[in-house]
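Structures given as structure tokens follow.
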Structure P
Amino acid sequence: MQNFSKKIPGMSEKNKILVEVQPRYIKEQSKPNEHKYAFTYTIKITNIGNTAAQLLSRHWLITDSNGKVEEVRGEGVIGKKPYLQPGEAFTYTSGALIATSVGVMEGKYTMLSDSGENFDTPIPQFTLSIPRTLH
């Protein structure tokens, strides 16, 4: 998994979420001759802060190598709004379909801490790529 544990300026120890991502190309569901490339991504969200928090919503920017951007917003992830005590983790898998063999995703989760604060957890950019496309 790609580990995104960078310290973000202004991030408090109270509201601290670690996001790890593992993207994967799905050859069986892709149709390159129709410009359809399927990917899954498994994300592990770990509360490494000292206050419990709930994931309320997600916001994604999915960009293919032609520069086409798809914006996705919604409540929770995979129909759930996980509530994480300090030290707890939630893992899920979802997918994306893009028109090129390489693309990138990035986004954020909006969280609500037990202390009543809304805060954003950034998901730094990661790459979607068919095997042996990037060196």
Structure Q
Amino acid sequence: MITGVNHVTLAVTDLARSVAFWRDVAGLRLVADWARDGMAHGAYLEGGALWLCLMRHDGPLPRRRDYTHIALTCAPEEFDTLAARLRAHAPEWQENRSEGASVYFLDPDGHRMELHCGTLQSRLRTWAEAPPPGLRLYPE
């Protein structure tokens, strides 16, 4: 049985730019980086239980246009400050229309991300109170 996310790896076109964004804007801690053939190649950052790997990719990255994204969490008391910092440095790709506070942003390489304050349990409680059409909840 899968018990959680082990790590997330993002392909990036400019490793230094991406490390600066995830460290200085998003607040992750840089824990390692490495080079291959004399060029910066990858980095590991962490924030709470998140292990983020950035890997340099040569050439353009494909752009997704669907709803696929990675949602990250933060402490509720830190949401407003972090959301403001993200909005100041990253374009938003969607407005929040779901339960809980969220900001949907693009990282420097256009990866669709979300900063969300809420849990699966809070989402299910909201849906139980006002179910969207066709909702089915499955008991434990």
Structure R
Amino acid sequence: MKFPHISKKSANFDLTPLIDVVFLLLIFFMLTTTFLNLESQVKVNLPTGDFATAEPANNITITITENNTIYFNGKLIDPLKITENVAAELKKDPQGVVVLEADQNVLHGKVIRVMDLIKKGGADKIAIATKPSEQSSK
């Protein structure tokens, strides 16, 4: 007795389009995360000054916004932790300069309290950030 031969069909998947899509998604997410990091800086309205200069990038930056929120190197921080964070950063770089960026509408007393906390952290050099005045840039 002769049985009919059933041919088995094999399924082949072409993975090339799948790999292309995965690489395109990878590139897309890499580019968008880069753009998100560029916009993560805290925005403050700095006061103007005649002697405003550009600051080096390796400084310790403490920012006080108009609504009295404090940021340490761009990250939200509890005001009670300023001293220990400054001390930790100065252990890494003893020659570091602390740059204090305070919105021009922040009360003077708040800036002085933050400066005291910075000094308690061991900072010898504190710079006050300003933007150039319109008269000195002409």
request  = Using Kirkwood radius over Cα pairs in Å, single out the structure from P, Q, R with the greatest value.
outcome  = R
ask   = Can you say which of P, Q, R returns -5500 when helix-only ellipticity at 222 nm (-39500 (n - 2.57) for each DSSP H run of 4 or more, over all residues; to 500) is computed?
value = Q
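Throughout, read-outs are computed from the coordinates displayed, never taken from laboratory work. Every value quoted in this text rests on a predicted model; they were computed, and no experiment measured them.
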